[in-house]
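*Asks:* The following blocks contain the structures, represented as structure tokens.
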Structure 1
């Protein structure tokens with residue numbers, strides 16, 4: 001089972017999920033033991049597939065691995081925080097948490113895109 005920690009102890013994922021925001025990115029970091037990498041990727045893909053099939057508000061999924069490490073960053077773009085809340089209500093999705101290797105430590109946080117003049121567009 002995955003061990004969840006907060007990215008920001010002052011603004012928890014639970015607090016973020018209570019807000020009604022559109023165009024949300026969920027960023028997850030994962031740290032796993034080397035021997036658990038294959039099982040981790042398999043479980044992540046299976047959880048993403050559930051979200052992709054059952055949640056029209058889940059727009060895009062990506063997973064990246066640190067070069068030469070066992071740190072992963074995954075992100076999912078959702079239409080809204082409501083779509084994320086609905087995903088957690090789907091019994092298939094939370095059940096996947098028990099399939100992650102015991103060494104998995106995850107931190108999740110919600111983000112919105114910001115505009116930086118001359119660099120990033122809103």
Structure 2
């Protein structure tokens with residue numbers, strides 16, 4: 001699978017409401033996931049498919065997602081990377097409904113996503 005094919009599959013699965021399937025299907029076993037900010041429950045840097053699956057479980061347990069839209073993939077000058085823009089309409093448990101925009105930067109090795117890094121608007 002090409003980088004563009006991996007990116008398109010990720011976008012398609014996220015837009016179909018199945019980001020957990022994207023993790024199972026597209027992520028490398030030693031995936032590195034980097035968030036802009038970390039907490040005790042969700043550290044900024046996690047490594048390994050089990051850690052990323054646990055991060056997804058925590059996210060799903062602590063947020064109600066009303067709608068998620070993924071746009072891309074955006075391909076740049078590096079042949080191993082693509083970016084995806086996400087818009088998420090969500091309500092954190094105990095919080096107010098909000099809309100979040102983030103960009104995921106993905107690095108592909110061996111037809112699997114080896115690293116993801118999330119960027120947020122300043």
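Each reported figure results from applying straightforward, stated rules to the coordinates on display, with no laboratory input. Bear in mind that the values here come from a model prediction, so they are computed numbers and not experimental data. Cβ atoms are built from the backbone, for glycine too; each structure is taken alone.
*Asks:* In terms of volume of the Cα convex hull per residue in Å³, for residues 6-69 alone, which of structures 1, 2 is highest?
*Replies:* Working: 1: 118; 2: 92.
Ranking 1, 2 on volume of the Cα convex hull per residue in Å³, for residues 6-69 alone, first place is 1.
*Asks:* Out of 1, 2, choose the structure whose coordinates give distance in nm of label points 7 Å out along Cα→Cβ at positions 78 and 110 equal to 0.6 when calculated. Show your work: numbers first, answer last.
*Replies:* Working: 1: 0.6; 2: 1.9.
Clearly, the read-out refers to 1.
*Asks:* Further question: Using mean count of other Cβ atoms within 10 Å over residues 38-45 for the comparison, can you identify which of 1, 2 gives the largest number?
*Replies:* Working: 1: 16.6; 2: 11.4.
Comparing 1, 2 by mean count of other Cβ atoms within 10 Å over residues 38-45, the maximum is at 1.
*Asks:* For relative contact order in percent (Cα under 8 Å, 6 or more apart), which structure out of 1, 2 has the highest calculated value?
*Replies:* Working: 1: 46; 2: 28.
Comparing 1, 2, the top value of relative contact order in percent (Cα under 8 Å, 6 or more apart) belongs to 1.
*Asks:* Hey, distance in nm of label points 7 Å out along Cα→Cβ at positions 14 and 62 derived from one of 1, 2 reads 2.0; which structure? Before the final figure, lay out the partial values.
*Replies:* Details: 1: 3.1; 2: 2.0.
The structure behind it is 2.
*Asks:* Quick one: mean projected area of the Cα convex hull in nm² came out at 7.2 when computed from one of 1, 2, so which one is it?
*Replies:* 2
*Asks:* Thinking only about distance in nm of label points 7 Å out along Cα→Cβ at positions 30 and 94, which of 1, 2 has the largest value?
*Replies:* Working: 1: 2.0; 2: 3.8.
If we compare distance in nm of label points 7 Å out along Cα→Cβ at positions 30 and 94 over 1, 2, the biggest value is for 2.
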